[in-house]
Structure 1
Amino acid sequence: MKKSKPLHDEAGAYRYALWLLGRRPYTAGGLLEKFNKRELPTAIAQIVLDKLIAKKFVNDVNYAESFVHAKAAQNWGPMKIRMGMYKKKVPRDIIDKTLKASYSSEAEGEQAIELLDRQKQRFLRKKEKKKGQRLKQAFEFLVRKGYSASAARLAVAKVFSYNSDPSDDD
């Protein structure tokens, strides 16, 4: 793989940042990581980042809100969205505020129920080798999608009309 050319000056770093931002939005942390890979001195990187923030080309709050909206539309649960934002270098306090504003435990439960209801046939088609295996698979599916254990348990109980804990078989 070809190594990227190092950046040495502020103007070059600014042009590089604008080029990156023209392709897709970045968080401040994501841009700093890109600058780091190009061996840009930290002081210059911070100056360029401050300029971009002042001109509103970089806004972590807007980034987080659009990320939550996009991933919720893809049926991601709040835990998976949180991990995705950590990977994108969104600050922890912004993640917490955005998720708190976007998700209540009731909304999470309703979204999990809707998702499982759409996927119900997928689980019913499979033949059960052990009693409760289908419910356990549905529960694990929701947890992998990023829903809390309580929301997943509630969704499995509602969709499959089952009242006990599907993780008891462990």
Structure 2
Amino acid sequence: MEAMTARFMQQVLLNAASMGGLFQDLDVQAMDTLIGAAGMVPFDDDAVVFEEGSIGDLMYVIVSGKMEVYRKDALGGEVRLAVLGEGDVFGEMAILEHVRRTASVRALGPSITLSLSRQALARHPDLTLQLYRNIARMLSRRLRLTTDELLSHETQARIRQERGEA
């Protein structure tokens, strides 16, 4: 298992630049520190990573596979919020602040993630500062996309209302 983990971590290091925004502007030394602070967490198909309302202190980076982010609606049904793939990050709010999880996440097929804990990052303040900057960029991008989507839905609803459609 140790040899497999070492090979896996080396692969992450080699592919970090293509894995997404969390690794933006990190040099080789920072990546090495990050990988040393991270854990490898595999998930089987349909495995729940965490549930909405749970307390957590881990964030995850998808190395392979896909994850589904979902919430329960007022009637108890599941509403899919996103499907995430390689390089995507989830659970980052648990690193930034002590709040309950705002959504549930489960694996869509076998998946491998890197996990980073708040405590592990606290031991590397310079790296943490870089990661927080990159997380802020990712959250800003998500907020812009959500705002655009809400505006589009509102515009479509207004057009239907003006046309007399229900």
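A value of 11.6 for mean projected area of the Cα convex hull in nm², calculated from one of 1, 2, originates in structure 2. -22000 is what came out when helix-only ellipticity at 222 nm (-39500 (n - 2.57) for each DSSP H run of 4 or more, over all residues; to 500) was calculated for one structure; which of 1, 2 is it? Derived from the structure labelled 1.
Given 28 as the derived value for relative contact order in percent (Cα under 8 Å, 6 or more apart), which of the supplied structures 1, 2 does it correspond to? Please list the in-between numbers first.
Details: 1: 20; 2: 28.
Going through each structure in turn, the value belongs to 2.
Using FRET efficiency 1/(1 + (r/R0)^6) of positions 25 and 113 (r between Cβ atoms, R0 = 25 Å, to 0.05), single out the structure from 1, 2 with the greatest value. Show your work: numbers first, answer last.
Values: 1: 0.20; 2: 0.70.
When FRET efficiency 1/(1 + (r/R0)^6) of positions 25 and 113 (r between Cβ atoms, R0 = 25 Å, to 0.05) is computed for each of 1, 2, structure 2 gives the biggest number.
Every number here is computed from the coordinates shown, using simple stated rules; none is lab data. Computed from a prediction, not measured in an experiment: that's the story for all the values here. Cβ atoms are built from the backbone, for glycine too; each structure is taken alone.
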